[in-house]
Structure 1
Amino acid sequence: MKRGQTYFHIHLVSDSTGETLLAVGRAATAQYESMVAIEHIYPLVRSVRHIERVIADIEAAPGIVLYTLVQQDLAIRLEEACQAAAIPCIDVLRPVFDVFRSFFKVQAIGKAGAQHAMDADYFKRIDALNFTLAHDDGALPDDIEETDVILIGISRTSKTPTSIYLANRGIRTANVPLVPGIPITDKVIAARRPLVVCLVATAERIMHVRQNRLLALADQNQNSTYVDKASIAQEILYSKRLCTEHGWPMIDVTRRSIEETAAAILALWDQHRYGKMLDPFSDAG
């Protein structure tokens, strides 16, 4: 345990995948710098037998309980058990459902995991993910106009994880590395439908990430230009000049999470496909 840090248990109980609870729990925990969550995740809780096992785990490691359960008997059982043990417990979606019910004047359908239905949007995301995985790290398609977003950038600017995140939002994404001494492919320059976005970062940030990468690979060549700060600065300068030449927007990912970078790209994509003017030198928010 680091000095000044306090660990606590957080139990996330869901009748679906638990993704919503995980996001809420981490967002809340992030507001308390000295607190570190020990996460207990219980997905697909849809039976009395299952909820009893969950309750036993909660009682063994008391902490905060967040849940999303549409079956009222399970929700009531969990609430009663937590109340009896003086454990804080909250239905994360209840306030949201209350507002929706008040607005629509009808009851919710009460279907577990309804947001994960295998509808057209679901298959669009699967298609985007398959497309993105097939066009990672410079593997551009001949039908490049079918791509939604092309990410370019030098090594270790988070192109691949950002591409995967965008694919999970239904955006067909390809990514192309910018390599010193190798001109960018004409396919990218000639592309008209896709939005081309360049990811950049500070030389210090990229140097540290690359050094850690070499250590993870047990690569002893620590003195190569790959991790040389001056060489990295030249790579970044090349990236920026390329974007200036072609009017491509840049996003500095130095202090951005993957989610924040993707959100900025999605905003640019909306502007791009609806024909709005872009500022090619902006940080996209």
Structure 2
Amino acid sequence: MLNSSNHQTKQKYTAVIAILTLIVTFLGLSCVEKDPKVVASPPGYDINNPKKYSMPDILQEISGIAFNNGDNSIVYAEQDEDGILFSLPLGTKDETKTKFAGKGDYEDISVAKGWAILLKSNGTLYSIPLSEVKNEEAKGVIETKDLVPKGEYEGMFAEEATGKIYVLCKTCKQDKGTKNASGYILALQADGSIKSAGTFSVDASAIDKVTGKKKGAFHPSALAINPITKEWYIVSSVNKTLLVTDANWKMKGAYHLSANIYNQPEGIAFDKQGNLYISNEGSETQVGNILRFDYKKP
């Protein structure tokens, strides 16, 4: 049996250990909370507090979205089953349908220099005169094949100022086993034809560390340039991630997209004010939608 003195000493020792444990735990939590790399949203946005626009039933499987020169009054979109280009005033279900090709897996859309460009999952591109969008069936459609290697493609962005088209591979042989995504630069010509113009690559190897979550492989589904910061914003639907890079594709941040908000994020666009839009395919319990995140200068 312990005497009174030894018992008091043991009690003091136990109390000191408990206090030290609390201090260490507190400091550890503080370090995590203050880690500047693990943050919820890119500067200027709150990606967990959107304004939601529900899409008409025909756009239940909406994938890519685009604006013409940043004008958010009309959104251009496609869904991944029919060769139809949709245009509608944002916030309404008054869509215009323009047929440009047969059935297929269409994944993204961009608008530049008077042309709407649509991307098929096999890398085939369709250029449509924007003046044809008001018609039920588009004339003057140009189909461009074999400019990118075999693979699965979902992300594309066309730059208004230069006419450059950036295409990111979702699943390509050369990227297997890595967190890299191969990219291809194309050049839109005045007549709507498209030519090869270079390559690039996105290295997302630090994505787990930056998001604080295990994300697995990086499979991009959409990309766009932020007109305010000139950064690239890249959505990966498979692992619910928004990746931000600088103009040279160097990663600056990565952000988790909550499944409670983003059912299946497939498209991304900015308007000229820098407001961010992300489209989501619907499900059995919800309709397809476009989420808007207003830009607020940090």
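What follows draws every value from the coordinates through simple rules; no lab data is involved. This one's a predicted model, so the numbers in the text were calculated from it and none came from an experiment. Cβ atoms are built from the backbone, for glycine too; each structure is taken alone.
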Seminar exercise, completed: Note: helix-only ellipticity at 222 nm (-39500 (n - 2.57) for each DSSP H run of 4 or more, over all residues; to 500) at -14000, derived from one of structures 1, 2, originates from structure 1
Problem set entry | Identity of the structure behind 0.98 (criterion: Rg/Rh (Cα atoms, Kirkwood Rh), for residues 106-161 alone, calculated), options 1, 2 | 2
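Given 26 as the derived value for percent of Cα pairs over 26 Å apart, for residues 42-185 alone, which of the supplied structures 1, 2 does it correspond to?
On the way: 1: 53; 2: 26.
Corresponding structure: 2.
Could you figure out which one of 1, 2 the value 0.05 for FRET efficiency 1/(1 + (r/R0)^6) of positions 50 and 226 (r between Cβ atoms, R0 = 30 Å, to 0.05) was computed from? Don't skip to the end; give the middle numbers.
Details: 1: 0.05; 2: 0.95.
Corresponding structure: 1.
Ranked by FRET efficiency 1/(1 + (r/R0)^6) of positions 98 and 234 (r between Cβ atoms, R0 = 35 Å, to 0.05), which of 1, 2 sits at the highest value?
On the way: 1: 0.05; 2: 0.80.
Answer by largest value of FRET efficiency 1/(1 + (r/R0)^6) of positions 98 and 234 (r between Cβ atoms, R0 = 35 Å, to 0.05): 2.
Where does the value 6, 21, 24, 22, 17, 8, 1 come from, among 1, 2, when P(r) over Cα pairs in 10 Å bins from 0, in percent is the thing being computed? All intermediate terms of the calculation are to be shown ahead of the outcome.
Details: 1: 6, 21, 24, 22, 17, 8, 1; 2: 6, 27, 32, 17, 5, 4, 4, 3, 1, 0.
It traces back to 1.
Of structures 1, 2, which gives 13 when relative contact order in percent (Cα under 8 Å, 6 or more apart) is computed from the coordinates?
On the way: 1: 13; 2: 18.
Only one of 1, 2 returns 13 for relative contact order in percent (Cα under 8 Å, 6 or more apart), namely 1.
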